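Engineer: Structures given as structure tokens follow.
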Structure 1
Amino acid sequence: MSGTFPIGMLEDSSGSVLVVDDEAQIRGLLVALLKPQGYVVQTAASAEEAQERLKTLRPDVILLDLHLPGKSGQDVLAQLRADPVTRLLPIIMITGEATGEDRLRAIAGGVTDFVAKPFASEELLVRVKSLVQLKRFTDALEHAEHVIVALARTIDARDAYTAQHSERVSVYAGRLGAKIRLTGLELEAVKRGGLFHDIGKIAIRDAVLLKPSRLTPEEFAEIRKHPVVGRDLLSGMKTLAFALDVVHAHHERLDGSGYPDGLSGESIPLTARVTTIADIFDALTTARVYRAALTRAEALEIMTQEARRGWWDTRLLDTFRSVLEGLPEDVSRVTNALAVPP
């Protein structure tokens with residue numbers, strides 16, 4: 001097939017497949033096998049050609065030869081798994097003379113499946129069909145996550161004073177997390193969790209959420225429900241499970257006086273403690289309906305006093321001061337500055 005298939009899912013096909021193999025005969029055989037089954041198929045003869053094609057293609061499955069000229073299939077696998085766009089893409093490694101060490105390395109690198117040369121046509125078709133279904137299920141989950149993030153931003157937009165609050169919390173928390181050397185899912189938890197840490201506020205009435213005066217005990221009790229509401233709202237989404245601790249525990253205090261569970265000390269997840277520092281700081285330095293924005297110095301002084309009282313993690317707060325270095329203090333400019341990687 002000439003040309004390229006577009007980025008995104010092709011509704012009128014069984015799925016899209018990229019075949020990467022240096023043997024023209026194998027490429028031709030796979031195209032002849034897959035096209036009659038309704039698959040849109042593209043081919044590449046080398047790792048470099050595959051990388052070039054992936055700039056415009058978004059296949060559902062890649063059939064990847066282990067032994068390629070130049071960069072190997074292992075190299076391609078490593079690059080695909082390191083890229084957030086392709087890290088979940090199903091990859092079937094086609095092997096002719098793979099050693100046990102080759103297979104273990106590929107498994108460690110994140111390969112989805114293996115097919116040995118010469119391959120059985122029926123078996124290959126079953127595996128491709130299964131992985132296309134898996135890819136589409138993953139796409140649906142990612143779409144649902146995007147909806148959740150959009151919903152979280154909509155909650156911020158209910159109040160002009162909190163616009164982009166969650167985005168700033170996400171980046172502040174991400175920078176603090178990186179500073180203390182969080183990696184992997186923990187670092188991702190503070191970034192993603194920061195975006196929807198307040199999603200439970202969807203259940204809070206505007207009359208309470210936007211009230212310009214002191215809340216009554218009953219109204220404050222309503223506010224205190226939002227971490228539990230947020231956790232329950234997201235708990236059915238496995239793709240967001242890693243960030244639930246942030247959503248549920250970002251209002252806990254080290255001395256046990258926080259909510260919703262009154263956790264204390266190390267029983268409060270580190271990801272939640274990191275996000276709390278970012279959340280409190282951004283809240284203090286942003287104008288609200290009931291008060292003007294505080295300066296950075298004023299906010300840090302208040303947080304220091306509260307840390308001495310036993311509320312916040314002093315070590316994290318001290319590290320956060322260094323995170324703020326080089327960032328403008330004006331909130332109207334800090335959002336743009338935060339968008340630039342440190």
Structure 2
Amino acid sequence: MPRVSILVLNWNALELLRGCLQSLREQTCKDFEVLVVDNGSADASAEMVGREFPEVRLLPLATNTGFCGGNNVAYTQARGDLILLLNNDAEVHADFVEKMLSAADLETEFGMFAANIRMFDRREVFDSTGLLVYPDGICRSRGWLEKDVGQYDRADEVLAPNGCAAMYRRAMIDDVGFFDEAYFAYLEDLDLGLRGQLRGWRCRYVPEAVVYHKKSMTSGYHSSLKAYLVERNRIWNAVRLLPLRLLLLSPLWTAARYVAQGFAAASGRGMSGQFSRDYSRTQMLGILLRAYAAALVRLPEVWRQRRLIQARRKLGALAVYTLLRRHRLPLLELAFKD
């Protein structure tokens with residue numbers, strides 16, 4: 001029985017997937033299985049896997065079920081007691097699995113493990129060393145676009161892993177559940193990580209476990225679909241996961257974010273500046289309104305989920321506030337950093 005089950009989701013990314021699987025084939029540790037879920041690709045990805053990587057377990061789906069649905073399917077077939085998610089647009093260092101497994105064996109009280117994710121074409125620049133959360137339910141990676149000067153060499157405790165390369169204990173997933181398929185994609189890693197934290201499952205950053213990531217190659221970095229899903233899903237995150245007092249104050253945090261992002265867009269800075277060059281104000285407002293409408297339609301169900309999640313949490317209110325404050329995403333970084 002393999003210790004680690006590596007779940008790789010694919011949608012119309014044959015060449016990216018080939019590179020990802022080749023990097024897994026070259027691992028120093030072999031105590032793992034690889035499951036590829038093909039989300040209804042039309043580019044012969046599935047045929048390539050069957051022909052070139054016969055050791056991989058292929059799970060072909062008829063339609064695109066998103067990041068959440070595809071990984072949920074893979075989880076039902078996984079055999080390992082450690083579940084490792086890996087994006088198809090990522091390639092891993094040769095000792096990546098070995099380092100992640102060693103961390104899990106050493107840090108037995110931790111339920112989640114975050115990798116040291118670097119930019120694929122600028123390997124001295126960080127993509128993610130865990131997640132930070134803004135007080136309205138949105139998140140961004142710790143270390144995003146920072147040059148490596150040794151600031152993330154230590155195995156710190158972090159909030160949650162970035163879903164690009166994230167490992168979870170099966171015991172944690174069985175305790176809190178896996179992904180909510182209504183999210184489809186984006187911010188589902190924060191949702192899962194915070195649900196784990198509320199139940200007492202902590203997260204360890206593993207600096208020796210290195211991944212090289214080709215950012216947002218499937219959906220597009222500044223795509224309207226991504227913007228819509230992020231804004232919708234962060235509302236659900238806020239309702240499900242934030243302490244009640246912070247939830248009631250979250251519209252003020254959101255208003256401050258919109259103001260800061262507006263300044264960033266006007267000055268051509270940050271992700272908002274990039275987005276404003278591709279979309280008109282009317283288009284951006286339309287994306288925002290669609291996201292709110294979709295979030296509100298599901299609000300009664302999400303509120304029921306909140307009651308269940310909050311009723312089962314092991315952390316007291318003070319501990320939750322301390323956790324969120326320790327791993328807070330600064331407003332200026334969120335607004336003005338690309």
Structure 3
Amino acid sequence: MQRLIDAALPVIAALAITVVLFSAAVALAGFDPLAVWALIYAGGFGDSFAWQNTLQRAAPLMLTGLAVALPAQAGRVIIGAEGALVLGGLAAAALGTTVSGGSPWVVWPLMALAGMLAGGLWIALAGWLREKREVNETISSLLLAFIAIALFNQCVETVLRDPASLNKPSTLPLPDALMLPPVPGLDVHWGLVAGVLLALVAAVVMRFTPLGLALKVAGGNPRTALGVGLPVATLTIGACFAGGAAAGLAGAIEVAAVHGAANGSLIAGYGYSGILIAFAARFSPAGVIPVALLVGGIAASGSLLQRRLGLPDAAVTVLLGFAFVALIGCETLRGRSFWSKGRA
């Protein structure tokens with residue numbers, strides 16, 4: 001129970017600070033904070049339509065949250081999932097249009113593998129630079145994200161561009177037969193199922209397998225891991241590859257289920273939101289699921305705030321920004337006397 005309290009207290013404090021800061025900002029802008037919070041709830045969780053929208057937005061967020069949480073199991077802080085996502089989407093779109101005449105049941109797995117391979121190798125590069133050249137993986141992964149976006153734009157606007165895409169450069173569109181259908185009974189694509197399954201599998205691996213224990217040892221104390229013969233470099237680079245693969249899969253599914261082609265719509269900030277999700281979940285693969293649902297619901301409420309109150313759609317981005325800063329600030333206090341005050 002004490003460990004549960006220690007884990008929950010900083011998150012609860014961060015949420016309280018976020019509510020106070022955002023309410024103050026909304027009040028200063030001339031809006032009623034209670035009305036704003038009511039619309040955020042209604043837009044994200046108020047009815048079945050809101051839930052469908054929330055689940056649709058949460059699907060890629062689960063995968064980009066895993067892109068941060070999985071490398072963290074080996075002690076690596078990766079924040080470049082946006083680059084892995086766009087390259088995964090680009091690879092999937094290029095492969096899908098190349099084999100567009102094939103059976104969807106063959107092409108869909110190939111597109112997913114192409115996206116995972118592109119994203120995984122890109123983030124694994126950050127892990128390799130850390131292990132072999134001692135380059136900080138947080139900085140290198142962020143810089144690699146900018147490079148990936150530049151490469152994406154260059155390919156979409158030149159060698160892979162559809163001549164018919166005039167105002168919005170895109171790759172060739174996927175045939176209708178290759179568009180991924182929604183989950184039966186829901187207006188949500190299969191990225192939600194993929195995110196939930198991958199998060200649960202990762203949680204089981206970390207909790208019950210020798211690989212999970214090896215990753216924890218390698219991330220917690222590399223010297224001890226080396227002393228007992230663990231391949232630390234392989235484990236950490238592999239964890240980075242797994243995280244990048246999750247983000248690349250998110251890009252592939254966005255292309256196959258939502259956009260139908262690779263274009264600027266893929267650069268939607270899902271990778272950066274994944275950082276907040278992973279930190280809020282304390283890098284727990286299973287914890288990524290509820291946090292992604294919460295963030296997806298907040299993001300889904302932006303259009304309702306704009307229609308009902310005239311608040312800009314970016315208001316929810318400000319809210320998430322407050323949450324991230326508050327969470328980071330409260331996490332730095334974890335384990336200090338401030339949290340343990342009053343213990344016997």
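Each reported figure results from applying straightforward, stated rules to the coordinates on display, with no laboratory input. Just so you know, these numbers come straight off a predicted model, no measurement behind them. Cβ atoms are built from the backbone, for glycine too; each structure is taken alone.
Engineer: Taking relative contact order in percent (Cα under 8 Å, 6 or more apart) as the criterion, which structure among 1, 2, 3 has the greatest value?
Structural biologist: On the way: 1: 11; 2: 18; 3: 35.
For this comparison of relative contact order in percent (Cα under 8 Å, 6 or more apart), the top structure is 3.
Engineer: Determine which structure produced the value 0.20 for FRET efficiency 1/(1 + (r/R0)^6) of positions 44 and 260 (r between Cβ atoms, R0 = 41 Å, to 0.05), calculated from the coordinates; the candidates are 1, 2, 3. Don't skip to the answer; put the middle values down first.
Structural biologist: Numbers: 1: 0.20; 2: 0.40; 3: 0.95.
Structure 1 accounts for this read-out.
Engineer: Suppose P(r) over Cα pairs in 10 Å bins from 0, in percent works out to 6, 26, 36, 25, 7, 0; of 1, 2, 3, which structure was it derived from? Walk me through the numbers before you get to the answer.
Structural biologist: Numbers: 1: 5, 22, 25, 17, 16, 11, 4, 0; 2: 6, 26, 36, 25, 7, 0; 3: 6, 24, 31, 26, 11, 2, 0, 0.
Derived from 2, not from the others.
Engineer: Of the structures labelled 1, 2, 3, one was used to calculate distance in nm of label points 7 Å out along Cα→Cβ at positions 108 and 164, giving 2.4. Name it.
Structural biologist: Label of the originating structure: 3.
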